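Below: a set of structures, written as structure tokens.
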Structure I
Amino acid sequence: MSEKRAFALNCQSIRHWKELRPILAVTAYDYPMARHLDEAGVDILHVGDSLGMVMLGHDNTTQVTMEDILRATEAVAKARKQALITADLPYRSYENPEQALINARRLVAAGADAVKMEGGRELEPQILALRSAGIEMQGHLGMLPQHVVEEGGYRKKGRRADEVEALSQDALFLETMGMFSIVLEAVVAEVAGAITRNLSIPTIGIASGLSTTGQIQVCSDLLGMTPWWSFPHVKPQAQLGREIQEAFVRYRQSMSNNIKP
């Protein structure tokens with residue numbers, strides 16, 4: 001177990017990150033996982049809409065509801081002692097400023113320190129609404145999982161000159177609008193590094209190389225709990241999926257051995 005920090009992290013401490021190490025963000029969807037991650041010293045617990053795939057068995061994140069994210073945020077908040085909590089505004093929960101503000105307030109009331117929306121300059125009205133209410137926000141650029149259906153699949157971003165320009169401009173816009181950090185997902189590594197160097201706020205990458213300020217990973221990917229999925233950007237640090245199956249095989253066998261004739 002890691003040594004406890006003297007204070008809990010907040011958006012300001014992340015915004016002005018001065019630690020001599022990368023920021024570590026990991027997804028969490030329930031109380032026990034959040035508690036383990038918090039006590040291990042993870043900086044950011046992210047209640048991601050990836051729970052739709054990891055916990056609920058959906059094909060993508062577009063079927064995740066506000067109720068799904070709210071329940072998970074409440075559970076994670078009960079476990080947190082030190083880490084910052086961010087939570088996704090799920091698909092179609094922020095289509096206009098009014099809707100974005102209502103749902104962001106619900107997530108903050110459930111325990112989130114900040115909310116995350118996918119997109120850039122097109123979100124200006126929603127961002128202004130949340131900023132006027134004093135709600136902290138995290139940006140998300142690059143591959144946008146909530147747009148996977150309309151884009152026809154997952155694709156690395158930043159391979160074309162127009163994409164590089166759009167990503168760079170969107171990142172600067174989000175910084176200007178007060179985001180405390182930006183997630184860069186599936187962005188060409190060199191492009192993610194250039195964006196990071198051009199900002200004063202941190203970038204947190206996933207499948208975007210190692211030149212970002214920090215990394216975010218899905219907890220089950222790191223723990224090897226979903227061996228039916230494999231991703232080149234993450235190296236499992238354990239094989240809990242196999243260990244869970246083996247444990248229950250042993251238990252089933254022990255039950256059989258204890259059955260009296």
Structure II
Amino acid sequence: MSVAVTIVVDNSAPPHLAAEHGFAAWIETAGRRILFDTGQGDALRVNVPALRLPLERTDAVVLSHGHYDHTGGLPYVLEAAPGVVVHAHPAVAGPHYAVRDGRSRWIGLSPAARDSLQRLPAARRPPVAEAKELAPGVGLTGPIPRETPGEDTGGPFFLDPEGTRPDPLEDDLALWVRTKAGLVVVVGCSHAGLVNTLRHARTVSGETRLRAALGGFHLLAADDRRLAHTARTLLELDPERVVPCHCTGERAVERLARTLGERLAPGAAGMTFRFD
């Protein structure tokens with residue numbers, strides 16, 4: 001099976017495209033067109049027509065988790081593709097806060113995104129409470145077990161504005177595509193941990209070989225030990241391509257590059273990766 005992944009929204013973009021703190025990817029495989037995340041919304045509105053993506057022909061939308069920088073473009077997508085099905089964990093619209101230095105900020109779905117999701121009939125927003133296939137050879141991890149020591153959600157995330165209940169980001173999930181040379185795994189922020197995510201994708205897909213990992217790795221706050229372990233694990237998995245985007249962090253990209261060399265290609269909006 002072949003797959004083409006185009007980065008639609010990212011923190012980095014060439015001059016003719018919009019950049020923002022967010023992520024979205026357009027995936028074409030198995031005769032299906034999947035939009036994985038939607039960014040905050042503004043960049044999606046600019047980049048979709050600029051990249052000539054047939055948004056109205058989207059077969060499925062996948063929300064990797066319920067943060068605003070991955071879900072804000074949902075109203076725009078649902079307007080452009082009124083029959084599309086949205087796949088997300090049941091907790092995607094739940095409470096998500098960031099609490100730093102005693103200051104609380106809502107980072108969950110915007111009111112517009114929440115309303116647009118809740119207005120969908122149940123058949124068009126099937127809950128992803130466990131691993132599932134979207135098509136033969138294309139699937140979602142569902143909730144990801146947290147088994148790797150040292151991997152955490154990557155930030156001061158809480159379920160309440162007071163910061164008393166840590167947010168485990170149980171809604172975090174990833175997408176995988178099985179190719180002849182191994183899995184292509186697309187992640188939003190890897191809040192479950194990149195190593196946990198890749199290992200779980202291998203388990204639920206039945207494919208142990210990793211061909212590519214693409215998306216946000218959320219290693220901004222990772223210490224040297226976690227970075228070294230992540231780089232070492234990726235090297236052991238022997239992927240053809242690793243594409244860090246969005247929330248990975250420059251320091252983490254540099255550390256991964258020292259281990260992975262030319263296999264690593266930092267992502268930006270407008271880039272397309274093809275695996276035939």
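For which of the structures I, II does the calculation of helix-only ellipticity at 222 nm (-39500 (n - 2.57) for each DSSP H run of 4 or more, over all residues; to 500) return -12000?
Structure of origin is I.
Tell me which structure, out of I, II, gives 23, 48, 27, 2 once P(r) over Cα pairs in 10 Å bins from 0, in percent, for residues 49-104 alone is calculated.
Derived from I, not from the others.
Which one of I, II has relative contact order in percent (Cα under 8 Å, 6 or more apart), as calculated from the coordinates, equal to 20?
II
Which structure, out of I, II, was distance in nm of label points 7 Å out along Cα→Cβ at positions 81 and 97 derived from, given a value of 4.2?
This figure was derived from I.
Matching task: 36 is the computed value of percent of Cα pairs over 23 Å apart, for residues 25-168 alone. Pick the structure from I, II.
I
Work out the source of 3.0 here, i.e. which of I, II gives that when distance in nm of label points 7 Å out along Cα→Cβ at positions 121 and 153 is computed.
Label of the originating structure: I.
Thinking of I, II, which structure, once distance in nm of label points 7 Å out along Cα→Cβ at positions 113 and 249 is computed, gives back 2.2?
Clearly, the read-out refers to II.
Quick check: 48, 45, 39 is what I get for Cα extents along the principal axes in Å, calculated from one of I, II. Which structure matches?
Structure of origin is II.
Where a number appears in this text, it was derived from the coordinates with a stated rule and is not lab data. All values derive from a computational prediction rather than experimental measurement. Cβ atoms are built from the backbone, for glycine too; each structure is taken alone.
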